[in-house]
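*Asks:* There are structures below to look over.
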Structure P
Amino acid sequence: MPSGNTSQKVLEPQVDLTAKPTNIRWRVFIMLLLLVTINYVDRAVLSIAMPEIQKDLSLDPAIVGLILSSFFWGYALMQVPSGWLADKYRPDKIVYGAAFAWGIVQMMTGFITGAKSLMFLRVLLGITEAPVMPGCSKLQSIWLSSKERGRGATIIDSGAPLGTAVGGPIIIAFMAWFGGWRGALIGAGILTIVIAWLVWRVIKGGPNGNPNVNEVEREHIRKALEEEYEEHKRNATGIKIGAKDYLKARNFWCMCLGWFSFNTVFYGLMTWGPSYLAKTQNLDIKAIGGSILIIFGSGFVGEIIGGWITDKWRDKGGNFNRVMRTMLSIAGIMTALSIFLLSKSTSVTMAITTLSFALFFLRWGGLYWSVPAAISQREHVGTIGGCMNFAGNIAGVLTPIYIGVIVSLTDSYFLALMVFVVAGLLLATVSSLINYNKKIGSAN
C-alpha cells in the first residue's frame, strides 16, 4: 500500500486536468486489429495456394487434409502456455515476439520440399501464432476499463473475418506478383514481419511506459482500473485462487463451451463454405472469392457494430450481465436461424444473404474476448484466455473433419448445416448462464 500511495503522489501533480487526453489505447487496439487480420491472411495462404502446391509436390488428398489440420495441432496445444507467458511477462513483448516468429516460419514455408517439411512448418506456425489472442486479451485488462472492453474485444477479434475476407485477393495478388505459391508464402512472411514492427512501435510499454500516452489518458486508465480493483477487493474472499477453483466454476466451463460453439460455426463456414457454394450453387472460383468477401466482410461489420452497441449500452448504465447475456443470446439465436434458412435456400442470392446474416450476428460472439478479464483474477487473465481459446481451437481441429465425414456419407450439406444450427443455440444457452459480474473467487 505505501508504494501505491507514493506513485499517486508522483502522478497527481503532473496531471493537467484541462489538457485533452490522448487516445493511444484505441490506436493500440487498431494496430492489434491489423495484426490479427494479417494472422488470418497467413492462415489463408495455404488453403488458397494448395491446388498448386498439391500439383507441384504430388500430394495425396488424404495428406492434404492432414496438412490443413496440422496448423491447429500446434495452435491449440500452445494456448494455455501462451496465456501463462502473457500473465508472467510483458504481453506487448509476447505479442510482438510471436508475430515476428510466425513471419519467419511463413517465409521458411516457401522453401519446403515435401509433405513432411510442410506439415512440420504448419505445426510450427500454429505454435508461433498461439500467443497472439491470449496476449491481446491480457492487453485489454491493462489498457481498457470494463466499460471499454466490449469495443476492445470486438476490434481485436474482427480481424478474423476481415483477414478471411481479404486474404484471398491478397494472396492471389502475391502469387501473380512473386511467381507462384513459393513467392506468395515468402511475401506473406515478409509482410507479417513489417506489420509486426509497425504494431510494436505503437503498443510497446503499456499505459505507464508508452511515451505517446499523456498524463490525462494515463490517469483515466489508472482510475478506471483502480476502481475495478477496489470493487474486486470488496468482493474477494481472501482465499488464494488456483487452477482447481477455475475448474470447479460454472463460469469457466460455460465460457469454454460458448467459445467452442462459436468456433464450430466459424471454422466450419471458413473451411467448408467455399465447397458448399461450389457444390450447391455451382459457383466458380472467381464468384466464390467475391462471395467470401461479402460474407466474411459482413462478419467484420457485424463484430464492430456488436462491440459498439455493447459499450454504448454500458455507458448508459446497462447492467453488464444483462448486456452480455442479451448480446450473446441474440448472436447465437440469429446465427442458428440464418443457417436454418440457408438449408432452405433456393438461389445464389438467398444463400449469400443468409450466410452474410449468419456471419454478421455470429461475430458478436467476439465479445467473448472480454470474458476472461471479467471472470478471472487480474493475474490469471492471460491463462484463462488461453484456456478459452484452447477450447475454441479444438473446434478448429474437429469441425472440418466431421463435417467432411457427414458430407461424404450423405452426399448432402443438410445435416452439416444442422450441426451449425445446434452450435448456435448452444452458444445462446451457455452464454446466458455466465455471471459476467462475478470474478471466480469473489464472494458475490
Structure Q
Amino acid sequence: MATRGDFQGGIHLPYNKELAKDEPITEISMPEEIIIPLSQHIGAPCEPLVEVGDEVKAGQKIGESSEFVSAPVHASLSGTVKAIEPRPNASGDSVESIVIEVAQEQESISYEQERSIDEVSEEEIVEAAREAGIVGMGGASFPTSVKLSPPDDKPIDTVLINACECEPYLTCDHRMMLEQGEELIAGVKLLMKAVGAEKCYIGIEDNKPDAIKNLKGLADDSRIKIQSVPTQYPQGSEKHLITTVLGKEVPSGALPFEVGALVQNVATAIALYEAVAFGKPSLERVVTVTGQNIKQPANLLVKIGTPVQHIVDECGGFIENKTKVVVGGPMTGNAQSDLNVPITKGSSGIIALPEKMVKGNDDYISCMKCGACVENCPMRLYPNKISTLVEENDYDETENYYPLDCVECGICSYVCPARRPVVQQIKKAKGEIAAKKH
C-alpha cells in the first residue's frame, strides 16, 4: 500500500498557464480541408467506409474496424472526399487518412432525440461510447468502450477523473471544468453506472482553486468527491493519481482495474455524456493554443481533422518567424516540422515557443552519471542505464531495467545536464522490445 497524498520522484515545473487560463472556449472558423486519420487511437486502425468523390455529412461514420480494441472515425464537417492516402500525423508517423474538401453549406446527420441519462443501461452506455468513437482525450487515446469493459473478475469500485492537467501551458481541461461542469458531472455518473462503481473522485491540482470550487458546487451526488491534490508533475499520470488519491499502487505491467479503479479524462467524460444524451459522435475537442510565440493565446473548440496551420492563423500567427511548435503538452507532445498535420482526438494543445527558449539535444554528450534522472523518475526506474543500453543496441539487457513501465513523462530528458534524449531512447527501447515479442 502506497502512502496516500504523495508519490516518489516528480518535479515542480514553471507552469506558464497564465497565458491562456482566463481565455474562454471559443469556436473557430471552418478550414478549407480536413484530414481524418483512420487511426486516432491505440488499437486496430479503421478501414474506410467511403470512396474518393463521395459526399459526406458532418457526423457521418467514415471509418471503422471490427476489432475489439479500436474506435470508429467520423466526418467532423460535411464535404467531398478528395483523397484517401497516407498523410503526416502530429505523432511523426504517416497515417492512412481521409481528406475532405469542406463544403461552404454544411449538412449534418440527424442525431437522436435527447434522452435521460438516468434511463440508459450499462450496455447502452458502452455501445454509445463505441459508436461515437470516443477515446481518451488526455493524450493516451485508448478506446473508451474498451476501458468500460473490464474483465468480469476485475470489478471496478472507484472511478477516478484525471482533472489535474499537470503539463505546463495546457488549460483546456481547466476551462471545461469552469464552463462545462454540469456536463462533466453527468459524464461521471454515466462512467460510474457503466462499470458499477460505488464512488468517484475528481482529482484536481491545487493550483486550480476556481475549478475545485465550481465542481464542488455542482456535484449533487454524495458518491462524487472533489479531491484537491498537490501540484506536482506528473500528477496526471493515471498510476500516480491512483497513488495520490486512493493510496494504492498499480503493480508493474498491470492496468488500473487490478486495483479496482477506472481513470478517465475530463474531456472524455464530457464526450461520453454528449454521446449518450444526444447521440453525438466525437467530432471536436477543446485545444489550448499558447506559448510565448503565439500572438493571441486561446482555448478553441476545434473540429477533428483541422490543420494546425489554420488554428495558428486563427490566433494571429507567430510573434517571431523562428519557432518551435509542439502538438500536445511540452513534456509529452511532439515537435512539428509540418503545420499541415491535423488535430486528432488526443490533441490537447498547440504550443509555440521562440527559438531562444528551446533547449535542443543535437549536441548531447555521454551520460555524466549524475543521477538526476534516477532521483526524479516517478516510476523509480534507471533511465540513464536504459539510455546507455539503447545506444549499445543491447535490448535484451535493457528489459532487465523495466522500460515498459516508463510513462514517458519526459522528466529524465528535462533534468539531464548532458542534454541526452533519454525519453526518446526509452521509447525506442519499448518499440524494439514489442517488435521482438511479436
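We did not get these values from a lab; they are worked out from the coordinates using the rules stated. Keep in mind the model is a prediction, meaning the values are calculated, not measured. Cβ atoms are built from the backbone, for glycine too; each structure is taken alone.
*Asks:* Of the structures labelled P, Q, one was used to calculate Cα Rg over 2.2 N^0.38 Å, for residues 374-421 alone, giving 1.07. Name it.
*Replies:* Comparing all candidates, it corresponds to Q.
*Asks:* Of the structures labelled P, Q, which one yields 1.11 when Cα Rg over 2.2 N^0.38 Å, for residues 166-365 alone is computed from its coordinates? Walk me through the numbers on the way to the answer.
*Replies:* Details: P: 1.34; Q: 1.11.
So the calculation was done on Q.
*Asks:* Once FRET efficiency 1/(1 + (r/R0)^6) of positions 262 and 390 (r between Cβ atoms, R0 = 35 Å, to 0.05) is calculated for all of P, Q, which comes out largest?
*Replies:* P
*Asks:* Hey, helix-only ellipticity at 222 nm (-39500 (n - 2.57) for each DSSP H run of 4 or more, over all residues; to 500) derived from one of P, Q reads -7500; which structure?
*Replies:* Q
*Asks:* Can you tell which of P, Q yields 26 when relative contact order in percent (Cα under 8 Å, 6 or more apart) is derived from it?
*Replies:* This figure was derived from P.
*Asks:* Comparing distance in nm of label points 7 Å out along Cα→Cβ at positions 190 and 334 across P, Q, which structure shows the greatest value?
*Replies:* The structure with the largest value is P.
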